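Next up: the structures, one after another.
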Structure P
Amino acid sequence: MQKAKARFPLHCESKVLLAATVEEAFAYLDDFKALSAHMEKRSATMMGSRMRITTDALGGRAVDSRVRMEGRVLGLRVALAEVVTEREPPSKKVWQTVDTKLLVIGDYRLGFEISPNGGSSAVRVFIDYDLPDGWSGRWLGRLLGGLYARWCTQKMVQDAASHFRALRGA
């Protein structure tokens, strides 16, 4: 009998300490446009491409709320649809793909956890993911999936740190 494959066998995470309360940190991270702003900017990681983010009327701020991202990378259409699966203000939010057409990672579960740390907030952004389908996707995923996952989680924590530095005037 064949062993069942884990849904999201690969993992990456990044952490940051923010000069913000957990409520302030959650309000910022709960905003998909802010949290995923790096996806709407051209970058080397995206091969000079960017994606357009759209949300449903709930703005990705409720369980079952939906978010879409679409774009082109090297002339190929990339797209994904995500649904919020957990939302526990001000400490946790998780969402996962329900439809993907990506090049270096397949389906994934992405989220963040926030805990108080003195007058600051400790933030952990994580992604649990699978490789894309097909032999070419699996090959690209093995080669570049980890780099992409690390870039994504690091950009989220770096953007949050920059946001709160700017608010605090540091």
Structure Q
Amino acid sequence: MHHPQTEILEVGIGTGVLATKLYDNNHVVTGIDFSPKMLEISQNKMPNAKLLEWDIQQGVPHVLKENKFDFIVSTYTLHHLTDEQKVSFLNDLTPSLKRNGKILIGDISFESSQHLQQCKQKNEAHWDPDEFYFVYDEIMPALLATFNIQYEQISECGGIYMLEMK
């Protein structure tokens, strides 16, 4: 039985560490990143991938709205957006999802603001005040109107979100 290739969009593809694994397993990869240098490295690893230079702080690129993806993935990228920008960006990605498509996010994340504050105190010297880390209890209500959400805390300061359209 033939299975069609999975179409994947990686938001913040960087040097293609994750995407290359998917590409090497015959998945169709599209990636966006703000860094032309990182995109060049990715393109060398994945010559047939569609890569686009774009700053996600400007929202979702219009050219992506013509495509539909089985999965949209993002690792350690969305913490550059405020919570309001995260919610808006994720909602704006929904037209790019195929039926039963999923958004998978791995990022710096905490179950509650209390957990975030504990981590911040422990890591004060390394804390970046220009980043906006996920707090599940705070972002979940804003996403529930659009998505069914599964969340798993995988380390003291990291978590994985799986979003499916309702």
request  = Rank structures P, Q by distance in nm of label points 7 Å out along Cα→Cβ at positions 78 and 102 and report only the one at the top, that is, the highest.
outcome  = Q
remark   = Candidates P, Q; distance in nm of label points 7 Å out along Cα→Cβ at positions 30 and 110 computed = 1.9; producing structure is P
ask   = Ranked by relative contact order in percent (Cα under 8 Å, 6 or more apart), which of P, Q sits at the highest value?
value = P
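Computed from the coordinates by the stated procedures, all read-outs in this text should not be read as laboratory data. Predicted model, so just to flag it, every value in this text is computed and none were measured. Cβ atoms are built from the backbone, for glycine too; each structure is taken alone.
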